[in-house]
1. Which one of 1, 2 has Rg and Dmax of the Cα atoms in Å, for residues 22-157 alone, as calculated from the coordinates, equal to 18.3, 58?
2. Which one of 1, 2 has Cα extents along the principal axes in Å, as calculated from the coordinates, equal to 64, 60, 35?
3. Work out mean count of other Cβ atoms within 10 Å over residues 54-61 for each of structures 1, 2, then name the structure with the largest result.
4. Suppose mean count of other Cβ atoms within 10 Å over residues 30-37 works out to 19.8; of 1, 2, which structure was it derived from?
5. The value -14000 for helix-only ellipticity at 222 nm (-39500 (n - 2.57) for each DSSP H run of 4 or more, over all residues; to 500) was derived from one model only; which of 1, 2 is it?
6. Thinking of 1, 2, which structure, once Cα extents along the principal axes in Å, for residues 150-213 alone is computed, gives back 32, 25, 13?
7. Suppose you compute relative contact order in percent (Cα under 8 Å, 6 or more apart) for every structure in 1, 2: which one lands on 39?
Structure 1
Amino acid sequence: MALELTPALAILENRKKVSKNETLYHVGQIGAHWVVMTVCPRIGTDTAAVVLTHMRIFFPKIKHVLIVGIAGGMPEYGPDMKQIVLGDVVVSRPRGNEGGVAHYNFGAWQGNNEFNPSGHTLSPSPALLAAVASLESEHMTDGTDIPNILRNLRQHLGKKEAPNFDDPGPEHDILFPDDYLHPDIEKTCDRCCVSERGRSRSDRGEDAQREKDSPRIHYGIIGSSNTLIMSSEKRNELYKTHEIICFEMESASVMGAWQALVIRGVCDYADSHKNKKWQKYAAATAASYAKELLLTLPADEKGEALWIWLIINYYT
């Protein structure tokens, strides 16, 4: 969506447009790296794979792939019940021998009419994983620069559009119980849901508190398929089965051909209470983490800038 591409372009320096085979690419710099961006024309893993194939033909010097955009998040995870709130960022990282992305609808239907997932998982490249580990260490010692990147990002947007990428604030982040379904898909939660039925961030404990423009970074398995998750029951089942803490619709096929890193801003809780209020801010936090990561990733030994593909995906 345009809302995912917009903050990414705002962090790109010296940018220009390049048209190849009726596809528009945005080329520019982030630190020492040359970056080329594009957006998928349609949702789904197959479309993303086609986009990557074409890009690799037109830009043969690509060395790293980042998949950046918005997604649904698992609100609580881990033995210590870590809290994911709207606007947080999830980064794909392997757990043990498991990959960072789970293609959870990859498997076989068996004779008892049950689907048996194969546990097909995919991992980022060693270079990107090393950069993630280095940046995580910097965050532990010096903190993150994401708040500054977000402020600078908005300064490069139009005056009318920049406020739309502001942090909506904790009062607009309500987590509803799993058994409380959104009653009317034609209306937003503030028009048809009883807010008292949900939990605010203050009700979720200290781990759910955030300062303005200070998203927390979570590392774990991201689930990818051609199926949109709008069910807390299904979300919880996939977390229990695969330990998935984030859900999207592009990475699986892309990572079948390239060891990409997936970076997602959380815009909803992958339940029936989906709305668009947090989408632009979540797109901005994901783009901000991507910029901070690229500033950590070293250029090659010859001093030449790396080609990096930042694909901004469609998620609704």
Structure 2
Amino acid sequence: MKIAIDCSGGDKAPKAPIEGALLAQKELGVDIVFVGNEQQIQSHVGSNAHIVPSQNDITNEDKALDSVKHKKNSSMVLGLKMLKNQEVNAFVSAGNTGALVAASTLYVGRLEGVLRPALATLLPTKKGVLMLIDAGANLECKPEFLHQFGIMGAIYMKNMHGASNPKVGLLNVGAEEEKGLENIKEAAKLLSNASNYNFIGNVEARDFANDVCDVLVSEGFSGNVMLKSIEGVASFVKNELKEAIFSSWASKIGGALLKKSFNNMLDKMDYTKHGGAPLLGTNGTVIKAHGSSNAMAFYNAIRQAKSFSESMVNEKIVAEFRENTAI
């Protein structure tokens, strides 16, 4: 399997994506195509690696659509063009999210029957993980988009995480059917009519970690706000916990006794273990890694890309939409 890596995207580029890719190449047996600044890449991997040189790379400050149109020789666009031409099996980037969504739609295209691709992020729960979809690709969504997000998310969780009958919930301000905006209420009706999927109704954000569902459907705006809020609270709790533990000798002793439990908790909340968010609905395997991804996060994003391609999630999404043309 051949996977292209955006070596210019992310806060820790090019070192983190390159180191993560080298580890994946060794441990997972995948072929890596390094896309980015040729001189920087060669300084890490040597001249024998498969390098695709880029120019005028896309930054986080660039406007999404403008950068995609005017920076056609950027690492992101070049990698996605390779995916479109089937020169690689997957593309992984920690770069500008908006640009990645726009470039994937423009150059790779959507799967047959898919109205909008969506970012699908995994969140930790008491017993495992939950998929939040959409986490930021589509700020406002028609009911039909949300309906498809639920179906695509369920197919992903079934094939990638072994959920035999994935429970699908709809993010809302209350659990009652009459709550929420009109598009959310209409989406609930559409999901309820999908008889071959296990729709459980509205879910409030505070309940996501209690294993109430396997897939949590949301508009990109509310999903991204929820995701960033969770990340912020997790970081706050982690820092406060450290300060409390080192505040006195007594707390240090208690902290030492509970070190294993604390580490297990923090490990469960560590985004680097999940790697990244697949852009579901794109006509190819596109993985969006966290902007601050370190080498291990990139390694896991590549591992995720490999598993995604091998599990044929995209083919199963197309088959589902063909069979149920009303979706």
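Read-outs: derived from the displayed coordinates by stated rules, not from any lab. As the structure is a computational prediction, the values presented were derived from the model and not from experiment. Cβ atoms are built from the backbone, for glycine too; each structure is taken alone.
1. Clearly, the read-out refers to 1.
2. Here the read-out was taken from 2.
3. Result for mean count of other Cβ atoms within 10 Å over residues 54-61 over 1, 2: largest is 2.
4. 1
5. On the way: 1: -8500; 2: -14000.
The correct label is 2.
6. Source structure for this number: 2.
7. Computing relative contact order in percent (Cα under 8 Å, 6 or more apart) on every structure in 1, 2 gives 39 only for 1.
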